[in-house]
1. State the single structure among I, II that was used to calculate volume of the Cα convex hull per residue in Å³, for residues 119-246 alone, giving 136.
2. Could you figure out which one of I, II the value -13000 for helix-only ellipticity at 222 nm (-39500 (n - 2.57) for each DSSP H run of 4 or more, over all residues; to 500) was computed from?
Structure I
Amino acid sequence: MRVINLASGSDGNVTYIESDGKRFLCDIGLSCSETTARLSAVGISPNQIDGIIISHEHSDHIKGVDIFSSKFDLPVFAHEKVWLGLDDKLKKVKSQNRKIFDGTFEIGDMTITPFEVPHDVSCFGYSFSCQHQKISIVTDLGHVTDRIINEVSGSQIVYIEANYDKDMLYNGTKYPLALKRRIDGPNGHLSNAVSADAIYRLCDGGTRQIVLAHLSKENNRPELAYNYICEKLQGVGIIEGEDIRIDVASPSIGAFFRIKSN
């Protein structure tokens, strides 16, 4: 399996996931043309994509879904709860391409396991498994529960949100206080501090590669998130580069990560 970050952050999120037999996009928060260009840059044609999997209805995750699905005749998979908020936003997706699920499903050689996460709309994280390999993506959540940790546990690679630095959020002048409280609330986003705690728990469960994702361009910085989380982990005896590898997903195309079979 391999996973490539095509975009991550406030302005749009797209992740490419590939097994031996299937290729998917998890969310398309960029325009169709920009998504096509970024796929081309990593050697992938849109005609090679087998489907689009949606986490939730916010525009930074679905901006290009409608046109991309229509243009390339691709199925769009979303939980039945998420479709309630998508129906009036994805009007160009053909009826036969609207795929609804309410639990784990399989497509080709890939098993896709959704798990609900606490956000201000219905939202789901995903684990993608193939031949004893597992990749998980969990963003857009206000807090981390034991259930979420259990769902993600055992993943070789986890994309996990590190959306904001709390001091930057509350000291910033661009957002009104109500929005700051929403972001920092139980159904908002994960701070660097909460992300660090979740990563510690994932490391304890065997994960050895983390990608910090969905960083806010207003309330966080890649080097701040990376350094803060590495320092917190070091404080509990986990050394980045030795015990775990940590990367930061960016708004631009990121490096791909391949899981090798043992």
Structure II
Amino acid sequence: MSDRLQDKVAIVTGGTSGIGEATAELFIASGATVVLTGRSEEKGQAIADRLGDRAFYMRADVSKEEDIKTTVSQTVERFGKLDILFNNAGGPTAGNVDDISASDINYGVDLLLSSVILGIRYAIEPMKANGGGVIINNTSIAGIRYGQGNILYAALKAGVTHYTKMAGVDLGPLGIRVNCISPGAIATPIFWGGSAVANTKSDESNARKLEKLKANLANATPLQKTGLPEDIAQAALFLASDEGRFINSHDLVVDGGRTSMFAEPH
């Protein structure tokens, strides 16, 4: 238990598995009250119950603007303020360069890019009223290196990274810091279809897949270690806390050196 986020109120989207769940847990252990969102009510409520009386689950689909707006408004109504927003929710996208469809594009934009843009939009007023705040967007090394994700996913994550930097410039004068984290190959359910798919599998099945994944991913970094959700949670805690007070419009790459192993194509 620490006091790095003492008395802070945070929203963590995609909080029902992987990075979101680990971040919600760490934020609470650091003194924050956390509203965690996701589409799986059963799992979300179970996580909130496990994390204790400063954890609250709210069902929300970040691909829907009204759900984003409601999450922020209900958080502020209940707790009186919003200090931290972690736009973490996401998932895989379909579509290769030679067969991508309009529906692939629309789905990906709503899930990965619009959710971040609208999350920022609706967090501005309560954070402004509170004298400032911190927004963290979860992006990906796919947005900065070739071959780390399919082409649509990579392009949208690059959009998240750039939007983060521009939003930090616009919102900095209001005392709102906006940063993003680019995880490398982190052992989460996104590798077998995202949290929505994982929620349909048994805990035993997910555990088996996770152990196999960890072994494979350890070979994908110079450190020969597997990136875990807790590694990204620690990065988010740093950016959210006063220790990151002078960091703004920044993309924090947490990948064990993976991006240095892959050159841009010539």
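1. Label of the source structure: II.
2. Going label by label, the one that fits is II.
Read-outs: derived from the displayed coordinates by stated rules, not from any lab. It should be emphasised that the depicted structure is a prediction, and the values quoted were computed from it without experimental measurement.
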